[in-house]
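Student: For reference, the structures are reproduced in the following blocks.
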Structure 1
Amino acid sequence: MPTAELPAVPGVLSARDCLRTAETIAAAQESDGALPWFTGGHTDPWDHIENAMALTVAGLWDQARDAYRWSAKTQRADGSWPMQFRAGVIENADADTNFCAYIATGVLHFLTSTDDFEFVREMWPTVRAAVDFVLSLQQGDFGEIHWSLGPGGSSGAALLTGCSSIFHSLRCALSLADQLDDPQPSWEVAALRLGHALRDHPEAFLDKSRYSMDWYYPILGGAIRGRAAYDRITSRWEDFVVPTLGIRCVSDQPWVTGAETCELVLALDALGDNRRARQLFINMQHLREADGSYWTGLVFTDGKRWPEERTTWTAAATLLAADALTRTTPANNIFRDLPRPTRITASHCACATSPTH
């Protein structure tokens, strides 16, 4: 049974509703601890961690520990993970840097929720190796991090969404390092460079501006806040937000998705925009099933669920958003209040020392 208070969003979801959602995630967990997209589906290292965080929110701490131990067991010697597993078999051996970095966010979330320093010390070598791997691909001119590594080498390109998530994970890793008395000053330098790239060098990243994640992720990850963040949200609100339904995954497609909507909820919550955050959370509940699971999305021109999948990570994003909105668990602020090294003071980049930065 849960050992923590569960979120309850008045008039939307009860604590029991949130527990039922967490139980649908736990039901998909495989015997080795992996948390696939759905029963029989594939597991990727990022969504696996998102699911572990949701289990933590619901007080299902043993299942969350099993998930983190799966990450430790499946990590490769260079600190990376394959992009995709299915039933314990590697389906895609390439490494995604954002996928690898997210372990730091998950482990800090678990520590903040449980105060289980013993378990976090067990996980720390895994986190440290993952971060070192990710930073080995910080090969861009401005501090951006290449998005993948395969047999042919680095992808040679960076993604805005992925790097925004990595920026957040680096901040989480730095917080863990401080709390475990294992300072990592090189990580802080890397985070400062990456934050600079995210704010000031859009040319460093592939153009994926059709996707809503490129719109809100620099805010969710903490690289952009304040007036610049509000202006960014305003600039494309009409492109992505579909009243009463949630947000589009892609600006030119009639498809709203639950996970992206809940991530925007988290980004708005981080800006203190509670009214719009709560309304979006209400709007996406049409994706909820009676058992507490969530459909991935809806094609609103024909009213059809698509894909015909109820994904664990959509349920997980919903629980993380509920926790943030209600300030329930000790880790409800994981995307809101982390101390953030965002301002670089010295760089080879001329714009870093210009009067406007």
Structure 2
Amino acid sequence: MIDNLFIPKGYRPLLDLKQTEHAITVIKDAFQSGLSSELRLRRVTAPLFVLKGTGINDDLNGTERPVTFPVKDLGDKEAEIVHSLAKWKRMVLTDYDIEPGFGIYTDMNAIRPDEVLDNTHSIYVDQWDWERSINKADRNIRFLKKIVKSIYEVLKRTEFILYEKYPQLTPLLPSKIHFIHSEELLQQYPNLSPKEREDAICKKYGAVFLTGIGGNLSNGEPHDGRAPDYDDWSTMAEDGYQGLNGDILLWNPVLEKAFEISSMGIRVDAEALLRQLDIKGCLYRKDFLFHRRLLNGDFPLSIGGGIGQSRLCMYFLRKAHIGEIQASIWSDEMRQICNEHNIPLV
């Protein structure tokens, strides 16, 4: 048995292959339409790759290797498959002259070869990346929570639309999403690991927005890693650091654990960028194209995030493995074990 593969006891898909493909379309159409309307976002076309060394690619935790390749007609300059579009979207807000209160969204497709393959992780990543211009007065936790609540309402509406078409998919989302800071979560569950703390709080509330991810907590460690140059996770408050970012986590009864569907946050301004680059020991990045433009005041203040498409479908359709939603690469052993336990990988 593969150590990182979870097999739900007695698992059987609630939808067959044809129903699953149709339901995926229903979810994606309903959710992106609702998200666009709720947050006032217009759709734009996104790149699959960017040039290496520009600082535009998302560095995630700073350790993941991007897929790179030489471009012959550019003198073999290296290009990188995007990890996400966290920084690129902010540049687009500038190029399109998007006013505060409005924004953009796009389909983001990526390859992350360093992912450990399991029920929820694939080397292929598909998500809705979105970004919205904001005013300086919006750079606070109250505004962040307002946007999270708006996204959560879209999730609930999408869940109901799907339920009307497939009554066997009984709605699970609670009426409200619970907010908690990662330091508060640590104090509640001091003897648990970060992932175990997420499991505990999500099982209790069903839907959670966990804030303050990236900066060190009172135990000297961050709850989880975050790149220093897009989310503002080190904003100062009267009682210390209070990050303006977080993850939307849902309790997944099939996998019996917390299930992340979105990472988002208010983006760094010039002050937060320099502070976080210093904390992470990478002030050299300030000379990259993206960082220079941000420090020069070229970009609007913004909020944004990514919402996993396959992840969202997996949750709503009660699937045990992301490979039931998307076509990717899996080991022969994983395919065999899944097949033996009624988990049909695409």
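Just so you know, all these numbers are worked out from the coordinates, no wet-lab data involved. In this text, all values refer to a predicted model and were calculated from it rather than measured experimentally. Cβ atoms are built from the backbone, for glycine too; each structure is taken alone.
Student: 1, 2: which one has distance in nm of label points 7 Å out along Cα→Cβ at positions 9 and 25, as calculated, at 3.8? It would help to have the intermediate numbers written out before the result.
Tutor: Values: 1: 1.4; 2: 3.8.
Answer by label: 2.
Student: Matching task: -16000 is the computed value of helix-only ellipticity at 222 nm (-39500 (n - 2.57) for each DSSP H run of 4 or more, over all residues; to 500). Pick the structure from 1, 2. Could you put the intermediate results ahead of the total?
Tutor: Details: 1: -16000; 2: -10000.
Structure of origin is 1.
Student: From 1, 2, which structure was FRET efficiency 1/(1 + (r/R0)^6) of positions 185 and 313 (r between Cβ atoms, R0 = 30 Å, to 0.05) = 0.35 calculated on? Mind dumping the intermediate values first?
Tutor: Working: 1: 0.35; 2: 0.65.
Source structure: 1.
Student: Oh, and also: For which of the structures 1, 2 does the calculation of distance in nm of label points 7 Å out along Cα→Cβ at positions 121 and 201 return 4.0? If you can, show how the numbers build up before the last one.
Tutor: Working: 1: 4.0; 2: 2.1.
The value was obtained from structure 1.
Student: Given a value of 28, 25, 20 for semi-axes √(5λ) of the Cα gyration tensor in Å, point me to the structure among 1, 2 it was derived from.
Tutor: On the way: 1: 28, 25, 20; 2: 31, 24, 21.
It was calculated from structure 1.
Student: Among 1, 2, considering only percent of Cα pairs over 14 Å apart, for residues 249-328 alone, which has the greatest calculated value? Provide the component values of the computation, followed by the final result.
Tutor: Numbers: 1: 60; 2: 71.
Comparing 1, 2 by percent of Cα pairs over 14 Å apart, for residues 249-328 alone, the maximum is at 2.
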